[in-house]
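What follows are several structures.
Since every read-out is calculated from the coordinates, none of them should be taken as a lab result. The shown structure was predicted, so the numbers you read here are calculated from the model rather than taken from an experiment. Cβ atoms are built from the backbone, for glycine too; each structure is taken alone.
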Structure I
Amino acid sequence: MSIISAINVVVGASPNPERYAYKAANMLKLYGYRVWLFGVKKGVIDDMPIQQQWPEADVETVTLYIGKDLQPQYYEQIIDLKPVRVIFNPGTENEIFEKQLEVNGILVVRACTLVMLRTGQYQLK
């Protein structure tokens, strides 16, 4: 698989190996993607630090692992990243935020990052 140069941001990253955000971070790295972990809990996932600030680089995808009640505080920051798409993983769906993203030209996907990676649907064409 080819390595992707833009960053893929995992929002809601957790050092807990039982969390889906943890599993997604590992799988993204395994599949050759550049990963930026954003979360409130400090920690490390497979030598990748969980950051409390946003990346200053081109962002391809933001994949959400926080519920819609926690998302509003990050709306502006995520839109300002100008990602190509935002993936709303199961349980993170949020029609208000989805509409804001679409108005800003950002593709909205309701899907599971893990399934997308395993089935070859993650990579943007």
Structure II
Amino acid sequence: MTFTIAVTTSLSPESAVDVTRAALAENGFGVLTEIDLQATLQQKLGTDIGPCRILGACRPPLAAAAYAADKRVATLLPCNVVIRSENGVTIVEAMDPALMPQVSGTDVFDEVAADARVRLQAALDAVAASTA
């Protein structure tokens, strides 16, 4: 069972970050945080993992609805979208929101998760359709 939704792109990881930000915005998400995992691990451990950025994306209406349903959902917020390079290919992926109801053991997240999944998949598809 996979726990992410992902696409590949011919864009460089750096370009994919910009395109991903724009695609997320077009689908109602703002980026609250950005972590350069490559730089962090290089600085802290001297380890080079290659390009890897984590964008913490949030769609406030979805976050508010999920939080109202169960405050523990805050441990899953924001939605992390990862842009990384593997074997010369740029991968853009996010945790599959469809897992929220399964993880919680309740159906209170069904509607929020479905909406988030459609929007995240649309953003990822837009990135995949972009060319260098």
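Comparing Rg/Rh (Cα atoms, Kirkwood Rh) across I, II, which structure shows the greatest value?
Numbers: I: 0.92; II: 0.99.
Structure II gives the largest value of Rg/Rh (Cα atoms, Kirkwood Rh) among I, II.
Please state which of the structures I, II yields 10.0 when mean count of other Cβ atoms within 10 Å over residues 42-49 is computed from it.
II
With mean count of other Cβ atoms within 10 Å over residues 50-57 as the yardstick, tell me which of I, II scores highest.
Greatest value across I, II: structure II.
From which structure (I, II) was helix-only ellipticity at 222 nm (-39500 (n - 2.57) for each DSSP H run of 4 or more, over all residues; to 500) calculated, if the value obtained is -14000?
Working: I: -7000; II: -14000.
Computing helix-only ellipticity at 222 nm (-39500 (n - 2.57) for each DSSP H run of 4 or more, over all residues; to 500) on every structure in I, II gives -14000 only for II.
Rank structures I, II by FRET efficiency 1/(1 + (r/R0)^6) of positions 58 and 98 (r between Cβ atoms, R0 = 25 Å, to 0.05) and report only the one at the top, that is, the highest. Mind dumping the intermediate values first?
Details: I: 0.65; II: 0.90.
By FRET efficiency 1/(1 + (r/R0)^6) of positions 58 and 98 (r between Cβ atoms, R0 = 25 Å, to 0.05), the leading structure of I, II is II.
Here relative contact order in percent (Cα under 8 Å, 6 or more apart) has been calculated and equals 36, so which of I, II was it run on? Don't skip to the end; give the middle numbers.
Working: I: 22; II: 36.
Going through each structure in turn, the value belongs to II.
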